[in-house]
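S.K.: Below you'll find the structures, each written out as structure tokens.
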Structure I
Amino acid sequence: MMKDISRKQSAALPCAACYILRRRCAQDCMFAPYFPVDEPHKFTGVYKVFGASNVNKMLNELPEHQRGEAVSSIVYEANIRVRDPVYGCKGAISSLQQQIDVLQTQLALAEAEVVHMRIRL
């Protein structure tokens, strides 16, 4: 009974996807579980990069238990693609790899300095 009441109340508010697309949010809306009305920014980037139809197709091809993780990945990819349209995730990964390389070098230098100080004592 409580589930029916909460669905009726939320039926008045469309999900973020339907709100942005300016359409009526159906009770079985594919986007509603993943793009709540209070987080429209999640769908905005996804819509700009992939389009609603493509995201709908991607989600329909997946078993329901995998859709939440897929949406997280799609949102992440879209946000990075909006920030860096040329390199996207590849650019982010390269940047992180460079940071790892610099930090590993700094760590090796610090370890060598510790060894050198122990020898001097």
Structure II
Amino acid sequence: MGAEAQKEKINNQSKNISMDTSKLSNPTVKAAFEAWQAGDSKLWLSFFTADAQLLDDGHPRNFQNFSTKAIGHERFTSVDIVKDSGRSIFGHFHSDTWGNFKTYFKFHLDANSKIYKLEIGQAEY
């Protein structure tokens, strides 16, 4: 099997990994995370305010663009650390574009449990 065929086999297997979300204690974050993992952009977006902000390694990005282009092509392959009452997730991540790396998603919720800001970036732990 050539390198490209092996890479495709690994990528297809990683898409089928069953994720243990029991560590995710915040119900909104857990539901949003599960929508992300399932590649369901409509459901994912339903957990966010209309003017949700995205910071990628501290730099502002277009949240809507990120949500519609990355979802289905990027996913966690493990949940390693959960902090901030279940609002911050650290784990291994796969991107069809950027490969595999450690990342974090930090969710900020308003009084109505809607996510108004998402911070993402590469993690070191």
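Nothing in this text is a laboratory measurement; each read-out follows from the coordinates by a stated rule. On a predicted model such as this, the values are computed, not experimentally measured, just so you know. Cβ atoms are built from the backbone, for glycine too; each structure is taken alone.
S.K.: Given 7.8 as the derived value for mean projected area of the Cα convex hull in nm², which of the supplied structures I, II does it correspond to?
M.R.: Among I, II, the structure yielding 7.8 for mean projected area of the Cα convex hull in nm² is II.
S.K.: Kindly point out which one of I, II the value 13.9 was derived from, the read-out being mean count of other Cβ atoms within 10 Å over residues 60-67.
M.R.: II
S.K.: Here's something else I'd like to know. Which of the displayed structures (I, II) returns the greatest value of distance in nm of label points 7 Å out along Cα→Cβ at positions 20 and 100 on calculation?
M.R.: Greatest value across I, II: structure I.
S.K.: Out of I, II, which one gives -9000 for helix-only ellipticity at 222 nm (-39500 (n - 2.57) for each DSSP H run of 4 or more, over all residues; to 500) as computed from the coordinates?
M.R.: Clearly, the read-out refers to II.
S.K.: Who wins on relative contact order in percent (Cα under 8 Å, 6 or more apart) among I, II, i.e. which is largest?
M.R.: Evaluating relative contact order in percent (Cα under 8 Å, 6 or more apart) on every structure, the highest lands on II.
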